[in-house]
Every structure is written in structure tokens, then in C-alpha cells.
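Laboratory data are not the source of any read-out in this text; all were calculated from the coordinates shown. Not measured: the values here are computed from a predicted model. Cβ atoms are built from the backbone, for glycine too; each structure is taken alone.
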Structure P
């Protein structure tokens, strides 16, 4: 778009363009270590027995640990460009593994540890990872699928290794055996304990630092893409450094003075950039929350550490606002709270601000954008109900669904353009999908076709009026119906299947599956759900399964997911109208 009305809102101190990066992610971390060697780089926070236990690692210590892991990788033959997978939640070992992989010249591949064996095997095989770092509780799954992958080296680590002494003892006595953290590793399959591998590296030994260019790949992050098939977005050092810098400028983040709360998973693009990369680049202390469902832990951490940056998803905002003990904690140290992952309802925003004193700034992004490209600015007007305006060096436009032409005209009495597909561009756009042909990329002529339907205000703010037709967002996690449908179709009794998202006040959406059964077969919803639990990540398992005689089709026989969505919405509207009528009747009677 040649005319960029949003630029007038940038204000002093916010450049319209980001300076091209000069250093790779690992080189920027080297500079941070030189500037802030004794500052706390990471703090692990775990709540147990009613207390908050924390352990801390300085930037100098993190540098030494990641150096050692890089040496270990190179000793095992990991070369420049090889893929190193990380299979764990937020913990110090994730950060050590991430930095170690980059220092070794490898490509880091964060993997969701909630994945089923089928999903994990597909991703690890597709990326061709040669090495993997995994928490001991997840090692049995990796061992089960290793023969289906190219994994040669598996490093196993225990979550307790970075616990403070008291918590480590408590964990060993009460939880370790019960929750499967004790693992018997298979050394013949190349598995070894991380602590043993690191301790064998002489103190002070440095890895061989390859010549890494800004346009070399740094990370493969898997998303459903535009078709629902899991694809690895190829993100370069330039992409990720640029997006971290854009977020730094947008939030006016100061170097060496911020405390960033990582309640978002680091294996997700939002958490990787806005929590990890931003902190490594600016010398911010990163407080790691292994389990974001422990809302009390999140509030205690904000209060104790005086957190200043708190990236969040709407479900976490709702959980905090509705927590019965929210008033006991001082959360007002949070200066910037970027929120994304799903639309933030106005009431959710108001409740969160009222209960916590934290103002959420809604933004928009995709894994293919590293991920953030549009956001409400903390330095200017925060417009509730919009996703804000494009970041520095970024651009956005609305394109007609009928003609493909850019929509930039406003009717005389209208404040918003007509609806159309949102397209975005900027230096943070991925290089394409791993192992996929260029035609599979949603980037055409430099513009990413998001698939989201949006409008632009005269002032340059954007709002989403309808998201991707098929994608389901449950608690900030993207779920693609095709992924679930492929599992349902593999069930020996299922004939056809369609999956949609249904509204849920707490989690945004839940998964509902509609299936038909093959002739001569019988199946129950419980049986089908059990099958899904074996083959899907927990958050993808349908909350509702409806068995029908038939599914809606188009005139040419295509199954119509849209018809099911319309049916569900009509039922919801009818229920809401009935509730209003009942309430009015009760009021009249009283």
C-alpha cells in the first residue's frame, strides 16, 4: 500500500523502518554476554508445597553451558545446517539447547512436547533432525519412534537438574517416579544423559564457530500453513533478529533492565520471538514458567520478580482475571502485555485491566512472519477490537476476494474499507516451507496471503472480521481440522469425517468432530475419542464427537464444513435468544 496512514501514529522515538541487522542470533547473544555477564539471564520458577521455588543462571553461566552443548554436538558430528530438535516445555535446558545448536551452526527445531507419537515422528522425519534434546518424561515416546526418524543422537535431561536443592529433593521423593521422569535410556540407539555429556567437556572449551550468514536458516518452526498440513516455516537469522528488533522498538524495551515472563511455550513462534529471542538480544531476565496452567505461579512470579514484559494469550488473561486470589498480588509492574494467539474480546480486555491493572495490547502474526507483523502500539492509542497497525518496515493491505485488487477506497460515510483478504509483507517473512515446492508457499510477489478476512480503518488500524475459515484456535494453540480428520479417517470404522471449532467462553474454541460410520460397523463417541487420544496431542482431541447418518455436501459432492459451522452458530443464536427471553420473563414475573 503506497499510502501508509498508520505512520502518523508512530510518534517520536519509533522509526518507520528497522535498520538491517548486522549480526546473527548467536553473535548478538555474544554481545549481550559481554555487556551483562553477571545479570540474571534465566530464572526457573516452580510452585510446590505452597511455596515458590526459583533458580537463576547468569548470562556468563548460560554462555558457558551453551558453549559446552555446542561442543558436544560437534563432537557427535553435527555439522553446519544439520537440524537439532528440542522436545520439551519451558525450562533452562531448552534455552541451553537452542543457543548450543545455533553456536554449532545447526538449525534449531522446537517441537511441541504435547505431540502424539504419530505427530512427533512426522515432524522429526520431515525435518531430518540428527540430534534431539528431550526431557526424561518424554523419552519413552522418542524411543518408540526413533527408528522412523533420522535421529542419531538423543540427549536426555531431567527437569529437576536446574531446580534449587530443596525443590530437587522434594521432586525426587514425591513426583519423579510417579510422573515418569525417571528414564532408562537406550545407549545403543545413541541416547545419553545431557549432564554426563556436558561434564565430559573441559571447562572453557569453545565450539568451532562457523561462518553463518544472516540469510542462513536459524529455526524451523512447524505450522499448519494454509492447507492444514504441518509444514516447517524456514526462518533465517535475518527474519528472527528483525522481528525481535521490531518488538523491541514497539515496546520501547530498554537493554539490561527488563524482566520478561515466558509463560508462553518457547516452541511456539510467539514465545520464541517475544520471550526468548527478545531477551537474549536485550539482556532481559527471562523468567521461565514450565506449566502456564499454574496461574497462581504466574501471578506469584510477576509479583516477586517485578515482571515488566508479559506476552500472553486471551485464555491466560481470562484465567488470571477470574482467579479468586488475583487481588492478593501486585501485578502492576507489567509495562507491556502483548496479547495474541486469538481474538481478545472487549470484555476480556476490560476484566483483565480492571482486575490486574495490566493493559493488554492486541497484535497479530503468523509463524510464517516470525511471527508478529501487526500490533496495537504501547506508545500510542490502544484500540480495543483491532489488531493495531503494521510494525516498522512492515506493510499490510486488504485485497478483494472477487477481483484480487487492493481495496484502499473508503465510502464517504464509512470509516472502514470493505472486507477482503489481509496480505502482509516485511523483512520478517519466512523463506518458504521446508522440503516443499515454491508453489506451496502462501507468499506471492512478496506478499503473504494470510487467509484472514480483515478491514482497514482510515487511520491505518486493522481489524479481523473473520479468521481463516477452517483453523481452530483453542487456548491460543492453532489446530487444523485436516490434521484431526486424517486421524479420524484412519479409524477402521469411520467412513467420513468433518471437524470444526465451536465457541467456548474460557478457551476461545473447542474441537467438534462429525463422523459417519461404515456400513455394517458400530462405534461409540467414547471409542472414537479414545482412538484420537492415542494419535493426537491432548489439546487437539475433539471435545465433542457427533455420529451422523450423513454429512452435508455441495452440488458436486464436496463435504461442506461451512454448513456445519452455520448450523452450530444458528443453534447458539437460538440458545442465546431463548436465554434472553427467559431472563426477561423472570424479570417481568418478579
Structure Q
């Protein structure tokens, strides 16, 4: 195998041109084998193998600096820069991060997992280089739908007018985002493909960049030829390469969307090895929205390039028709558009991951909440139980969103409550509403759930008791139930259990009443504590004799963490909470 001889880019440069396509085949085999066992971004990486080989064959990393957009296309780059063991040896699969990581290698410059950032980052690197008087190449790899992101266009706008030195932007045009592309920009890209880069209407030239076209970006020699010609160029240039997403694995080539990111699967037929066939909230809400849109033409389901957030496969997108909107990788635009729909008589429901809502703070605040536009936001993967890569963790939304005025942020605890909150939000026309999707499994209500949530910040007491009150938010409510049972067993009295439902405010009346027969208030929340829900409760009781204990997560960037260890570290375990209570009970706080 040629791959066995590659330990750094210098080894690659020693290979003959004839050997490079064979190396590409070997790398694809490694990528497919690892993904079938470990999961990860598959089709997005298979298409960029040849171009990545060409980049490292021509340029001199780490002197020449390579910046990947999103960096979910960086697997071949990692293999060629000394990290192949993490792709070849199963016992080392988990050692390599799925995105670029400067802690792993001097060939990586940024931890990047959000899209459309690469050109802006590279503009900064080019500016610093020019100020230092150096001359290294700055290379950007962007594509896979990323060009529809607003920051990418901002970066292009700056690069074409203000970068006077070298900047090489390699645009990987595989005609796909996660699903199909959306946005008028792709019409021009199609025209450029059809004319092999000769069309007079050229978006890259319009921004002021030079331009080259490569018809077959999966042909190593073709890419190398162009890169050799532009190496050390003294102005910004876009290299437009056309590739096949999923290249080299027939199932991925035919099922590009399903294989963008995969769980472990069978090599024979591409099917997921251990599919979860039970109830899932994404499917529950998808089915609800399909029925809702069918019954009401004003309802619009919106996503930003991640239809899997609500399991809206192509089949369901077709069912929804024009009432399903994919804005491309443009979350900020989605929020503002939702505000526009809401203010003009529509009923928008926008869903994306908690981590991506971080990109929309200004739009939620300005367009949505100042204007009191009654849109519905579904916040997905907002949990310690969700994605665990540092760029995708979903534990910061509570402090971020709950402190925006006028926003009603709801935390359902079960299926019926989730559906009731969603239905109320869609039908009301007073407030912008966000709903935090549970992530700890599908639970059922033990009684009737409310259908009207217009009396804001009214908590629900689900168990009357004394001495200790447990306020358990959202998908930590079941933990609150278990804690209440353990308190009965350990101390012989019933604590009060409360489902707060509202993240964005406190129930002053109820909290005041708790002072009469309660000495301890425990809060549980699936997010960071600082600036979060529990601290609002603690602030209310600040001058009283009530002792408040907040349980949640420490404010920190977690990376590829173990859930059980993280919960233990933050004392989010029933036995550890009981230990804390023992100290208070023994101190005679509870009489």
C-alpha cells in the first residue's frame, strides 16, 4: 500500500503522478471502513480526497497554510499530515477529532465546526502575513453548501477588494449541501459548470477575484496542474473544482444526503447497523407538522440546510411542498424571514440545532423579539445528551436565549406537553416562542397537560410536599422525579416537585409561597449554570433563609466527553445530590 509510506506531506511529494490515483483509492477504502464502524462524515469526505492529495502535493504545509470550511472535509488532510493511524487502526479511531484541530497537528490552524467561516479566517491570515512581509500561500477549501452562508459572501467581498497578496480559494462544487443546495448563487454555479467556467456572468469575478475552472476535480492530475500554475500567485483567486460527493462508494454516490454524516453501517448495503426504531421527537414533530401544514396553508416549516433536525427526508419535503422552506446554510436569514412571515399573517416554525442558534442571537433579539413577531423556534440537540464535539455541544442556549426580552422559551417534559406547547405557539399571535426539544427519550404525561401557555411564567406543581422543593426543568424533570422518590425513601417526607415549563421567567407567587414550608430549593437544568435558569431562582431567594442548590453544568467547552463522567463531575446524579442533602440535614437546616 502506498498509504503505509505516507507519514507527512513530504512523503507524498516523493510519489510519482501515476501512484496518486492509487493512493486516493486506498484512502477512500480507509475512510469507508472507518465510517462503517465508527460513523462520521462520509460522502462529504469521499468527494474531496483527490483535491486534498493535490493540495499537499503542490503546497508546502505547514509553511503554506490550509484552512478548511466547517472542516468536515478534512479527513484526507489528516491522513496525509501524520494522523493516518486514527483512520486505519480501530483502537485509535476515537483519538482523532472529526474536525481540524490545532492540538492534534501543526498542519491545522482552527477548531472549526460551523460553516462559512473559512474565507474570513483566511483573509485574516493573509493580512497578518502581508503585514509581516512574508510570502506563504494561504489556501481555503470551501464547498459542500458552505458558499450559501452569509459570512462566506462577506469574506469573498473583502477578499476581492482588499486582499492585495496571495489568497487561493478552492471551491469544491459537488452540487450538494447536506441535502440539495438552495439559493440563487447556485444558479450561477450551474451556469459556470455548463460553460466550463466561460460564462460572462461569474459571481467570483463579480466580487473581484481571479478565477480558474477544473472540470474534473476528482482527477488528481488536473487539479495538480492548476494548483501548480497558481501557486505563489499575488492576488486572490478562486479555483472552481467539480467533484462527486460520495465518490468511490456506489451507495454514497446514490445516497449523498443520507451519507453526508453516518452512524455505523453495513458495507454491503449501506444500511445503519443499529437503527433506533422507537419513538423519536424529531419524527413525532415532523409528523405533527405535516398534518398541521396540510390542515393550515399558513403554517410554514423552515430549516437551514439540516432537514435531518426534524427527519424531513426528501419524501417528507415533497409532501410539504411550498410550505417547507430550506434557506440553505443561512440561519440568520431564516430567523429574519420567519419574522417577516409571522408579521404578514403566516405561522413559521423554524428548527435547527442549539449550537447553530448561537449564530442567530442578533436576529432573534432585533427582528423577532423587538418586533414581537409570533414565530416558533424549535431548539434541537440542546442537551448534555446530544452532540459531544466541542464545536457542536448544545448546552449554552439557556443563558443565551432566556435573557432576550419578549422571547418565551418553553421546556417540555414529555410528548404530550411538547405537542401542546408547539400547537399553542403556532396558533397564538402575541409572542415569539422557542421550544427546547427534550433529548433524554420520549416520556408520556401522567395526567392532562395544559393547552394554553399564555399565562406566562406560571410553574406547575406536580407533587405537593414540604421541606425540600425540586424545580426540574425540561428533560431533567425525570431526574427530579427520581430524586423526589429517593428523598421519600431516605428522609421519610414528600418533597414538592415542580415542572417550571418556562425558561424565560420565574413564578414569583409560587416561589414566595414555597418559603412557608420549605427550607431547601433544588434546581435541575440541562445546560450551563452561569446565567442560566437556576441562578434566577437563587437570586429570588437571595435575602431569605431558603437554601438554594443549583445543579447543572459548569461553564466550559467540553470536547468528545463521556456523558456519565460529565454528569458525575457536575454532581448530576441522584446519589451525589442525596450526599449533598445529607450535609444540610445533618446541619439541622431541615427540622
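Points to keep in mind about this one:
- Entry that produces 14 once percent of Cα pairs over 46 Å apart is calculated, selected from P, Q: P
- Identity of the structure behind 13.0 (criterion: Kirkwood radius over Cα pairs in Å, for residues 249-296 alone, calculated), options P, Q: Q
- Comparison of P, Q - label where FRET efficiency 1/(1 + (r/R0)^6) of positions 9 and 137 (r between Cβ atoms, R0 = 41 Å, to 0.05) is highest: Q
- Percent of Cα pairs over 14 Å apart, for residues 161-232 alone from the coordinates reads 66; which among P, Q: Q
- A value of 0.65 for FRET efficiency 1/(1 + (r/R0)^6) of positions 433 and 545 (r between Cβ atoms, R0 = 35 Å, to 0.05), calculated from one of P, Q, originates in structure P.
- Among P, Q, which structure scores highest (criterion: distance in nm of label points 7 Å out along Cα→Cβ at positions 361 and 521): P
- Computed 45, 33, 19 for Cα extents along the principal axes in Å, for residues 25-112 alone - originating structure among P, Q: P
- Comparison of P, Q - label where mean count of other Cβ atoms within 10 Å over residues 377-384 is highest: Q
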